[in-house]
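Read the figures in this text as sums done on the coordinates, not as results from a lab. The structure presented is a predicted model; accordingly, all values stated were derived computationally and were not measured. Cβ atoms are built from the backbone, for glycine too; each structure is taken alone.
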Structure I
Amino acid sequence: MGCGEKALIMGMPSVIISGVGSCIPTRIVKNEDFLEAEFFQENGERFPDPNDVIIRKFEKITGIKERRYAEPGQKASDLGAIAAKNAIEDSNIDANDLDYIIFAHNFGDMQKDNNRIDMMPSLAARVKGHLGITNASTTCYDIIFGCPGWVQGAIQATQMIRCGDAKNVMVIGGETLSQTVDPHDRDSMIFADGAGATIFSASETAKGGYISQCSRTDANEELCYLAMGPSFNESLNDHGGSYIKMKGRKIYEYALTNVAEAMKCAIEKAGLELKDINKILIHQANEKMDEAILHKLFKLYGTMGDSKALMPMTIQTLGNSSVATIPTMLDMILKGKLEGHKLNSGDNIIFASVGAGMHINAMVYQMP
């Protein structure tokens, strides 16, 4: 008996995804566009290697060949509003029937011509305004939860629906990371822009939907593996800017140790085995890291599987758009835009992510 069927027997509604949408910017930035960049090391010195060597090594490790950037003047809430509109059109929900709008991000709307963060009013409220929603009961708030923010929003949406506080909750993940990266840090090539939106709805009849979740936060020595800091080019720091900085090796080791454990925890809570999982939609942070996490999961179950069939990848062409990667990938699969991948009724999916905090979460969902 699936979780959706158990929920119906216990009098709780199933929580299903009733609409998906995304906004993938059209501006393509290829790796060769960084050939003229001035990259510095953390100590402020130039790299001894030429840029073509740096870029070749970067692509080999991350898998990223190109990424998408928002157009000049386009903000995270703009991308989120487009994704939200597409999700509403994909559903049978009227925008005014949304009980909550949750917007997961990390930097708000960046101020024009600088990287100052603008979070007031909330991005969720801004999306409500963009959509022209007049229902005062459509309550809006933001989540700051690192890259796992969309998954955490999905978990919260499910909890609100199952406790009877809501029937329809939209969860958006959106970011314009291109506006807060240090252009003199080679890690800037990882990050991208985009937004994805998903509507979670109560259903008294549908089988499947939300099954289980597992989350954790490690905030001791892991706290600043991803944090804001000064530019590696000291001449920029006179302006008081602050940029994304990450300890790549530390993050890799942390993720490899803990993300697979979180997925296994969620699978066990669902009463399933790894063989019951049809797709794993994992945050697109780094191709090699994601592959290593999946192999660690296989190892925990003492088996091997077809990683390419089980774990879709978009990082090669879309880069790392943080909270937007999973809902964007889900939208692409459901609309037949990700070659070699589809989802059928009864399929069990894992949504999983790791990011600044350090936070990890995993959620098991069954296609209705």
Structure II
Amino acid sequence: MFTAFNVSHFRRFEALQLDSLSRVNLFTGPNGAGKTSLLEALFIWSGAFMPELALRVNVFRGMETMQLPRQRPSGTVFRSLFYDMDPGRPVVLEGVDLDGTVVRVEVRVPAAAATGSSMVGASPTAADADSGADVDALELTTVVGGAPPVVSMLKVVDDGIRSEGQRPARVAAVFLGGRTESSAHEMATRLGKVVVAKRLDRVVHALQVLEPELRSLASVVEGDKTVVYADIGRDELVPLWLLGGGINHLAHIVLAILEEDGRVVLIDEIENGVHYSALPDVWRVIDRAAVAAGAQVFATTHSRECVAAAHQVFSETLDYGLSVRRLEPHNGRIDAVAYDRESLEASLDAGFEVR
């Protein structure tokens, strides 16, 4: 768990500071304010030593294949990571762990680059193949506390992209969004790990807030994939996806939290598929799972009902483990307006805009 996070020169953010982070952190704000970008910054920072995560955040947005012009050292796929698409200054992501350790990650495009063009995941052009030269495309420098810097690199090579100097992620992080929740096979894989950890009963109990008839879950092989089936008291199990988008959305969240202890779980548009009347129960489920697994949750929402439900639920807890911030564009910058328990309650009671 970490207590503060600063981001500069990333996507929409020239500079943004977040202090007093909690167990569960909820970000609101209008379209284009950078809510998803903030989750992406947290995802890259959590990995720390994994430059491939800088590419993966683009995949989250559907950019699975992007042109990488070698004549420009900062192809669109990388330039999009930088504020105002200007790679002249590095992205800086800095967080503070609960024990006070500062972790700083700098992302930059190396000054020296070759020329040519290539496609991520595709074969290079004949000219590139003839050159035989790898191109340093993106560089990550990570400093943990007072330890020496660790440099890792993404290179454009003949068959696409290769990482050098990559180490295991410093903190396991999971990003859940519209595209990343489409894999039934991934859900089944997580369910298998939860079963091994003897946490299936927690998942079932959590999902019963949306499907009271649910008795159990099972991973079932269909062709070359494994999918999740549900026991709801019928003669046969039924695919979980048949029970609706809300329960599948919640299943992704709970499984991501409980699959492994100590995770950072990033959830874009957390209210998706959930009726407003069920939001308090959903928040209770998420908080209990986060406490049980020692997870830290960061989520975005456009829903006032979602914010109000979160405030209601965390007001019932001893520590009020909720932090709410509204991202607001202001004179070309993005500001983060923080709400503590009292100011959030007053804003909700007065009908002020908190989304």
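Which of I, II yields 33, 25, 17 for semi-axes √(5λ) of the Cα gyration tensor in Å, as computed?
Details: I: 33, 25, 17; II: 36, 27, 18.
Only structure I yields this read-out.
Here distance in nm of label points 7 Å out along Cα→Cβ at positions 228 and 308 was calculated and came to 4.2; which of the structures I, II was it taken from? The partial results should precede the final answer.
Numbers: I: 4.2; II: 2.9.
Matching structure: I.
To which of I, II does the computed value 0.25 (FRET efficiency 1/(1 + (r/R0)^6) of positions 196 and 276 (r between Cβ atoms, R0 = 30 Å, to 0.05)) belong? Don't skip to the answer; put the middle values down first.
Details: I: 0.75; II: 0.25.
This figure was derived from II.
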Q. 58, 29, 27 is what came out when Cα extents along the principal axes in Å, for residues 20-163 alone was calculated for one structure; which of I, II is it?
A. I
**Q.** Value 25, calculated as relative contact order in percent (Cα under 8 Å, 6 or more apart), assigned to which of I, II
**A.** I
